[in-house]
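Pasting the structures in now, so scroll down.
Every number in this text was worked out from the coordinates using simple rules, so none of it is lab data. Source: prediction; values computed, not measured. Cβ atoms are built from the backbone, for glycine too; each structure is taken alone.
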Structure I
Amino acid sequence: MAQIALSGQLTCATAQDASIVLQYLPDHIALSRAEPGCLAFNVIQTAPLVWQVDEVFLDQAAFDAHQTRTRASVWFLATSHIPRSFTLSQA
């Protein structure tokens, strides 16, 4: 069973988009960290319009469940237009 790690950036084009991220991010982090199989979930603002995202899940099933929940969330509805650049790896 291999852990799944996601790392990358969420990059806003405007201050308005950054405001949306700041509004919805705390709940997104709390819900993600509470998911079964979530080993780490960190989102850190590294510049006014950029967030570094680092996630680790126990296995592919836990990561897939996270993706399914996220796609149906208020977070995704509010932020899906914001570009993301992520890489996945197995540990």
Structure II
Amino acid sequence: MRIEHLASEHRFIARLAEGDAVLAYDMISTGLMDIQSTYVPPAARGRGVGGALVEAAVAFARDRGLQIRPTCWYAGVWLSRHPELSGMVRE
């Protein structure tokens, strides 16, 4: 699966046969990335697509020294399952 980062739109997208899966974020302050929503088409759920989108966003944030605020419930759950990333999370 290939994930594209559309920086000007603040989105990460996985183009799937079932439709686009999208993670939307915003930069709410210097050094803080708010992951606002994650959407995966129903027919593509359960295959790790949402996790791959969050992972791509986390890699982007890590490479730039950003912290993450997961206002998206899915991103929050995903991050809670990766305690090694807890230093990047800001509530």
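Overview of results
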read-out	value
Source structure (of I, II) for relative contact order in percent (Cα under 8 Å, 6 or more apart), computed value 23	II
Among I, II, structure where helix-only ellipticity at 222 nm (-39500 (n - 2.57) for each DSSP H run of 4 or more, over all residues; to 500) as derived comes to -8000	II
Structures I, II, by distance in nm of label points 7 Å out along Cα→Cβ at positions 12 and 44: label with the highest value	I
Entry that produces 1.8 once distance in nm of label points 7 Å out along Cα→Cβ at positions 28 and 52 is calculated, selected from I, II	I
